[in-house]
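> Dropping the structures in below, format is C-alpha cells.
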Structure 1
C-alpha cells in the first residue's frame, strides 16, 4: 500500500493496532514512572527523618535522667494496647512513635 511519498510495510488496520499497543505501553510506563517517583520521594523523606533523628538523639547520648522534656523531644506518642494474660503472665504491648522516624519494630 502506497500513499503520498511514504510507504508502510503493513496496512492501516495493523498500523492502528500497533499504534494503540504502543500508546498503551507508553501510558503504562508513565504510571510506573510516577509510582517509582512516589517511592523515591518517600525514601528521600524517610532518610531526611532518620538524619534529623540521629542529630537529635546525639544531644541526648549521655542523658542520665529521663525527664519529661527529654521524652517530649524524642517521642511523638506512645500507644498503649490492651493487656493480655497468658498462662498467668500479664503482657501489654507499647508502641513508641519516635520523632522523625515513627514506630520502629522491635
Structure 2
C-alpha cells in the first residue's frame, strides 16, 4: 500500500489528503469530515477536537496541534467560524494549563 501524501508536517502532527494525524505512534487519526465537529463547554460552541485533546498533557504538543488543525482547515477548504475558533483556542489553552501542561 502506498504511503499517503503529506500535505503538512509539524513536530507531532501531519496532514494527509484525508487525515490530521499524529506522527509519534499515538494513533490519533482525525478524518477531515469530522474536523469541525462542535461541542459546548458552557460559554458557547467550540471545535471539539482541540478542547478534547487539551486534556492529554502527558504527551500533547498543544501549540503544534493548534497550528496543524488550523492548517488542515485551510488545506481541506473547510469553512469555519473565526469567533468559534478564537473561543476554541482560548478554551484549549485554559484546559491544557489546568491539566498541568
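Read-outs: derived from the displayed coordinates by stated rules, not from any lab. Here the structure is a predicted model, which means the values were calculated and not measured. Cβ atoms are built from the backbone, for glycine too; each structure is taken alone.
> For FRET efficiency 1/(1 + (r/R0)^6) of positions 35 and 91 (r between Cβ atoms, R0 = 35 Å, to 0.05), which structure out of 1, 2 has the highest calculated value?
Structure 2 gives the largest value of FRET efficiency 1/(1 + (r/R0)^6) of positions 35 and 91 (r between Cβ atoms, R0 = 35 Å, to 0.05) among 1, 2.
> As an exercise: Cα Rg over 2.2 N^0.38 Å, calculated from one structure in 1, 2, equals 2.22. Which structure is it?
Label of the originating structure: 1.
> Ranked by FRET efficiency 1/(1 + (r/R0)^6) of positions 11 and 27 (r between Cβ atoms, R0 = 30 Å, to 0.05), which of 1, 2 sits at the highest value?
2
> Thinking of 1, 2, which structure, once P(r) over Cα pairs in 10 Å bins from 0, in percent, for residues 19-58 alone is computed, gives back 28, 27, 19, 15, 9, 3?
Source structure for this number: 1.
> One of 1, 2 was used to calculate helix-only ellipticity at 222 nm (-39500 (n - 2.57) for each DSSP H run of 4 or more, over all residues; to 500), giving -11500; which?
2
> Taking distance in nm of label points 7 Å out along Cα→Cβ at positions 51 and 83 for each of 1, 2, which is largest?
Once distance in nm of label points 7 Å out along Cα→Cβ at positions 51 and 83 is tallied for 1, 2, the winner is 1.
> With relative contact order in percent (Cα under 8 Å, 6 or more apart) derived from the coordinates and found to be 25, which of 1, 2 does the value describe?
Corresponding structure: 2.
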